[in-house]
Structure P
């Protein structure tokens, strides 16, 4: 009963908050875009923008210096232009003068003021402030020498000085962590800024009952316009619910109570899609289904650092065992029968399909070859798996079916495994401490550059300094990784990325299972949605008829 009362109150607030109909467009129906976020949000502060749903909502509330388009190219945002010094260390940004923060009681007269370079200096300094403990500190922590690296030259000129060149830096600045926030509002709310967000984005915050519902309203002062000069956004409001059961939320979509639905869960995938990935007759024409590359690599990680006690007696310390595992798994069958063809077999490297510079012919990965797996196992000293100890493969409930398939494939290759199921948070914690020999993982791009994937194998990113979860260490790889910092040409950098990816594949610290696909469902009356390989939800150009 309390939840029902809560929803009624939210709907009342939403109706009251929408613009009055006493204007020239009084006959225009106010449009509310309804979505569901199946994972709860912990914060709307961009300094803690660490999961997919938070990224989606922050993308509606905030802007940064730059943004990405649907082709994953970096384009101007609050910065209308920029220059990079010849040595690649100094970035100078020229800001628009028409961008203001959304209104808030803690601005003078409650009116949002203009954004200046000092706001970016504050916002970026905050990310690396140890008192803030931002999950996005990695964006700048190893690239700048401290807060003095962020300089407001004047109100409209902002400068960043790096310790050394870093070619993907502009791309990295598209991450939602790099959004601009107002100092006076953040410092007034302190930790409560998480639930009192104020940005410059196309929508402004109105209401959030955690775990139940959130409402964002159109930002009437938003600065961006479409190619006809009409002010964005077109929608009047966004309403998000937090139903954690995928099947329940899908039924809400079928009832047209949701305008958008992301991904298709395994429990009802066969009801919607054929094994070849086509929409079934039952749902044909009922809604729009959009698929495309998604910058998400699904993989199995194997700990290879032999200085760690748990690795010293693990069969995975042996290269030929790791290669045998790679050859033993039929990824094509996995994609067809477990994913209804939603994905691309991971037969190349760790950098996924859809990433700028991806070239499927340039990387020597692994395809299904049971004969080669058997030969490598024998060469490693385990003919037909004889005397080979069982390997524990750790996963979560969400991927249990996938891992059972992997277990059956390895069993056919005489590689015995045990499955250990744990909670997602527990698995992430253990992996982040190099505490698991064999685990399943997913790496979703923080920004659209292959460096983001290769950073998982750079030796200086070993735990606890970075995400080198496999303990991989290769002087050849490290030399190429550092060389890429200084290369200005995208094509030359991509060529180095391919060399690095081949080094990873040759040493096999991972099994690349598949490159994911973006799967978005929209109601037939929705248009203007974005289609990008980061699966970034962008609502400023969405129309609802």
Structure Q
């Protein structure tokens, strides 16, 4: 053995043989980050093919073998490097195998590092066998989602209960494969758990094709969500709006009228119940208009009657507008809350474990209120269910930055609170949350921090990159340097759902299971002209009917 190798390895405990392929030696240890001196290729100690960013390397300690991922390579002033040194290697420590009987590595590794390498310890590329042991299929319930970056023959797994039980997020710029990644993860889970329950809030009607035959698709043409299921804040958003002047007078009148209608419908039962403005009690829409009209009749001045007239005009417009028919017309007064919840929560599953709530046809002014009431009802059902552990459910929130923005003054308050409550308390009641966003820097940090597993796809925006960096534990930050250079279908996965932070390539998704989110091919479509075969008239008719 080369004398210099003996000197270097002697500082770190067990020596590395020439066959192990020494790459360099440790010169700095700072927390989970290690900096190593990289030997030149012509150095007799350099017996390996070299080192690359993303490679997994190992270092011996006094009682273990520590593994880390290479996150950076750099060359400094040659005058500052010892002879035969080529540059510096930056390594993020990930896990360790403790020494067992006879000094051999134990069969299972430990996440994190308890014994750090000493200065002078040799660094060596991990063998394929060691990669296989580190990325082996977990003992806990798991599903395959792809392959690892270091060896495309090694499958990548996520642990089902840790992924779902502690929330997760899928983040990446538009075109990075985000929607396909979500569909792949969900299909992989459902393949092993066909009686799962998943609700997808789909703002662009992307997922119906991806889950054809497996999903109950709810949209404005077949949804029945009576207005009385909304709480008062949600009703104010729908009826009065957020940007109207003189809202206070309108709100006061509406609150008094709604409470009066609820008590009227309950009759004698209302006296024995603690009814509030937010209690989900049925009442007639016509009674609400008549109550406001009757109250307005008590005033004979135009300026005093103005808020009453505004409210009545708005209510009449909502009732007449077909876009709001799923909420304001065509319903019996009977309580349909149980049937709606059964349909959305998939109780029973009946071969369709997914409920896709298509929000693409919902009028812009009430989308936030609709999302609010759905999220609130999902959590409240789990909260008041005597057997919540029997009905666990995953809520997938696409375009999450819209509903839980980082700016506390933006967005709709009730929607933010409903999703935040699921993020904070959902796991106690079997409600899991998946946040999906192409603008992570616009997400609420406190809500994202509740997601204990993070799938980070390609991100080129500096603000998004920094935001994700701030959201991750320090031991995973080094991996994020590759985010701008990730290919489509690649991701960095960190958190409780994986054994160690890992860069993966998602498995190919069958075309029939891909979301409808592909970008139009301008270069192909613009090669030939098309005749007007009625597409304009057909589109106009669907536009008028507000039906896809």
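For which of P, Q does distance in nm of label points 7 Å out along Cα→Cβ at positions 157 and 189, calculated from the coordinates, equal 1.8? Don't skip to the answer; put the middle values down first.
Values: P: 3.3; Q: 1.8.
Value 1.8 for distance in nm of label points 7 Å out along Cα→Cβ at positions 157 and 189 corresponds to Q out of P, Q.
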Inset, instruction - Taking FRET efficiency 1/(1 + (r/R0)^6) of positions 397 and 501 (r between Cβ atoms, R0 = 30 Å, to 0.05) as the quantity of interest, name the structure among P, Q where it is greatest. - result: Q
Legend entry - Given 58, 24, 22 for semi-axes √(5λ) of the Cα gyration tensor in Å, calculated: source structure among P, Q: Q
Legend entry - Entry that produces -9500 once helix-only ellipticity at 222 nm (-39500 (n - 2.57) for each DSSP H run of 4 or more, over all residues; to 500) is calculated, selected from P, Q: Q
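Which one of P, Q has Rg and Dmax of the Cα atoms in Å, for residues 197-364 alone, as calculated from the coordinates, equal to 18.3, 61?
On the way: P: 22.5, 66; Q: 18.3, 61.
The read-out comes from structure Q.
Determine which structure produced the value 0.45 for FRET efficiency 1/(1 + (r/R0)^6) of positions 69 and 381 (r between Cβ atoms, R0 = 41 Å, to 0.05), calculated from the coordinates; the candidates are P, Q. Write out the running numbers ahead of the final one.
Working: P: 0.20; Q: 0.45.
This figure was derived from Q.
Values quoted throughout were computed directly from the atomic coordinates according to the rules given, and no laboratory measurement underlies them. All of these numbers come straight from a predicted model, not from anything done at the bench. Cβ atoms are built from the backbone, for glycine too; each structure is taken alone.
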